[in-house]
Structure P
Amino acid sequence: MVVYEVVMRYALVRPTTWVVNFTEYSLIYLVFLSVPLVLAKDKHVKLDFLLNSLSPEVQRIANTVTSLVAAVSCAVLFWYGLRITLRALEIHEVLITAIITPKWIVLMPIPLGSFFLVIQFLRRAWSYATKP
């Protein structure tokens, strides 16, 4: 879309009004809906040089604790994101930009993705806690 906007703006001198907004909104969707899958597949970025220097038992405990802390953090994000999204839906709040968009549509991936992150972090905590 950004390439399309550049071509339209500079080559054809017909800039669009919607590309920037649509790109911003799609970034929210891409991030919040892909992160739980990345975490589930364990393909996220890790700085584990310190963790690798610990004994396997301490690693297991550290991974369990950090997964639980992350689950609680994502649960807080889920709760507040859900409240704000439902409030925007209730009062019919809109974002007035080049495209008039209902705000709840833009906010929806935040509680949805956070909910799935809570599940993934709890699964990871359980997996680490029950690992022999």
Structure Q
Amino acid sequence: MKFLVVLHTDDGEHYGVTVPDLPGCFSSGDSLDQALLNVHEAIDMHVETLIEDGHGIPLCQSLTVHRKNKAYKNGVWAVVDAPIEKYLGPAEKINITVPRVMLARIDEFAKKNGQSRSGFLVDAARHVMHASVR
């Protein structure tokens, strides 16, 4: 799963990393590269704790939304791919019926956004379910 992260530095050498979509998840490193490596472990541990405590993974917001947050001003943005699927249980194959035109639109949208069809459909379902809880 891909997460936006924002990196901050006071000295141009040591970096703090915040994961805006996972409140309370942060990390650091003695270089930009090390900070990006370390945040993978922070995301992994944070998601594991959320799942163990019976919480879901928060819905990811767009970069446009996060950039409006003054706490992230002057930060360096990056995307990290953290393999958290292991906490969601094994994948299950399903059979659904979708109109051909809609399936083509789904595939095109997913491809443009670097996702698989399945990944897009799961994200879309999470988004709708999250919105209905509000």
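Coordinate-derived values only; no laboratory data. Computed from a prediction, not measured in an experiment: that's the story for all the values here. Cβ atoms are built from the backbone, for glycine too; each structure is taken alone.
For which of the structures P, Q does the calculation of helix-only ellipticity at 222 nm (-39500 (n - 2.57) for each DSSP H run of 4 or more, over all residues; to 500) return -13500? The partial results should precede the final answer.
Values: P: -23000; Q: -13500.
Computed on structure Q.
Which one of P, Q has distance in nm of label points 7 Å out along Cα→Cβ at positions 43 and 75, as calculated from the coordinates, equal to 2.9?
The value was obtained from structure P.
Taking distance in nm of label points 7 Å out along Cα→Cβ at positions 3 and 83 as the criterion, which structure among P, Q has the greatest value? Mind showing how you got there, number by number?
Working: P: 4.4; Q: 1.6.
Top value of distance in nm of label points 7 Å out along Cα→Cβ at positions 3 and 83, among P, Q, belongs to structure P.
When relative contact order in percent (Cα under 8 Å, 6 or more apart) is calculated for each of the structures P, Q, which structure yields the highest value? The partial results should precede the final answer.
On the way: P: 33; Q: 24.
Answer by largest value of relative contact order in percent (Cα under 8 Å, 6 or more apart): P.
The value 3.1 for distance in nm of label points 7 Å out along Cα→Cβ at positions 99 and 123 was derived from one model only; which of P, Q is it?
Values: P: 3.1; Q: 2.4.
Among P, Q, the structure yielding 3.1 for distance in nm of label points 7 Å out along Cα→Cβ at positions 99 and 123 is P.
Taking distance in nm of label points 7 Å out along Cα→Cβ at positions 59 and 107 as the criterion, which structure among P, Q has the greatest value? Before the final figure, lay out the partial values.
Working: P: 4.2; Q: 2.8.
Top value of distance in nm of label points 7 Å out along Cα→Cβ at positions 59 and 107, among P, Q, belongs to structure P.
Given a value of 0.50 for FRET efficiency 1/(1 + (r/R0)^6) of positions 35 and 51 (r between Cβ atoms, R0 = 25 Å, to 0.05), point me to the structure among P, Q it was derived from.
Working: P: 0.75; Q: 0.50.
Checking each candidate, the match is Q.
Of the structures labelled P, Q, one was used to calculate Rg/Rh (Cα atoms, Kirkwood Rh), giving 1.15. Name it. Present the calculation step by step, with values, prior to reporting the outcome.
Values: P: 1.15; Q: 1.01.
That value comes from structure P.
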